[in-house]
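Right after this note come the structures.
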Structure I
């Protein structure tokens, strides 16, 4: 017998209609936040970032592929790792099939990591993704956009907080060093490229489509200690829940 509160259909409907009003308010607020994002000032990118791609060396402008907008997913893949981050892999599972739609909406989509290109290509094939994945190894791109933390290379900043603020909020600071997740947006006007937006940590939860579905499941995200995420080819074949 379930321990969860039960009720009649009429009780459920009354509660659901009350929730619907809250959901509508959240949708309206989300629309307003999207408008505010579009109103942020654009910052010209002055550095000549270079990336290793399957088509050869490329600049940030080259990655647009002739489009006027570009979204970048900062995928956690350290040069010394042999596999990409499991959580980032789950995020990529969610957006990989949308890239064709982005491109037909004048939006390029690129995944960027510091691991060397060979590792990225091999992992992409293993995961079965058709995404453009480029390596920023040897470039300051990851450090400048605050998704690789290393005080020996650049002052640490993540989610718009400096190292002192992060240390004050996180007892185990070392857990924040190294690769971190995030996304960034860019615009192109002729030969000029502008940085328009970046989000980190919980700031881009809504882009993780798996979360959006699980938030509507009876038990929600059911995260537990967070250890149940695996790469999609590592789940037990008969798994019915967290392993």
Structure II
């Protein structure tokens, strides 16, 4: 089964190159050239993944990301010429799952798309039906669902992957480097602050009080661990 991918890129040459590489992977690719068309097409065709340029006419790519994330959990890969850490963290905070800075290798783009599709369960493969439970938090790896005290929580593909790494070994402390290796794999340029940004977003979604987390605990000087929520919240 192929994945339905929406490419949003106003540079015709870049859009054509991306289409060629993603179609070689067996995907069905649609291309639009501005932010307004991206919103309309995403809502009408419900793609399995979006490749989204940041610098777009009519509606900025970051605004598209923010709007789409409020409506859907579709994986979003941002393409940006902005390479500062602040720009990257802003994209992640708005709900992007991954990002590439220009210029980039189309082979790396295709590899990142494969990872996002596999992590989100949208690649057409059959996921192993595993349900992980830690305290009142439950992860269904086949359905790509997270519940906290029975409440369904919307998470991105990268957020789910980080939760899965921690929930498979509750109580174990993972360093940021270990999380990067397990979740981002091939990408050696991911910053440790990228992990912090994802964990911060997860706390907002899972914790009753994100400032006093009971599940996603920080072990200072070491990293993060997934607790069962039974102990007292840290001061």
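Given a value of -1.56 for log10 I(q)/I(0) by the Debye sum over Cα atoms at q = 0.18 Å⁻¹, calculated from one of I, II, which structure does it belong to? The read-out was computed on structure I. One of I, II was used to compute distance in nm of label points 7 Å out along Cα→Cβ at positions 9 and 177, and the answer was 3.4. Which one was it? Structure of origin is II. Taking distance in nm of label points 7 Å out along Cα→Cβ at positions 73 and 105 as the measure, the highest value among I, II is held by II.
Can you tell which of I, II yields -12000 when helix-only ellipticity at 222 nm (-39500 (n - 2.57) for each DSSP H run of 4 or more, over all residues; to 500) is derived from it? Label of the originating structure: II.
Have a look at I, II and say which one yields 14 for relative contact order in percent (Cα under 8 Å, 6 or more apart), as calculated. Computing relative contact order in percent (Cα under 8 Å, 6 or more apart) on every structure in I, II gives 14 only for II.
Bear in mind these aren't lab numbers, they're just calculated from the coordinates by the rules spelled out. Please read all numbers here as calculations on a predicted model, not as lab measurements. Cβ atoms are built from the backbone, for glycine too; each structure is taken alone.
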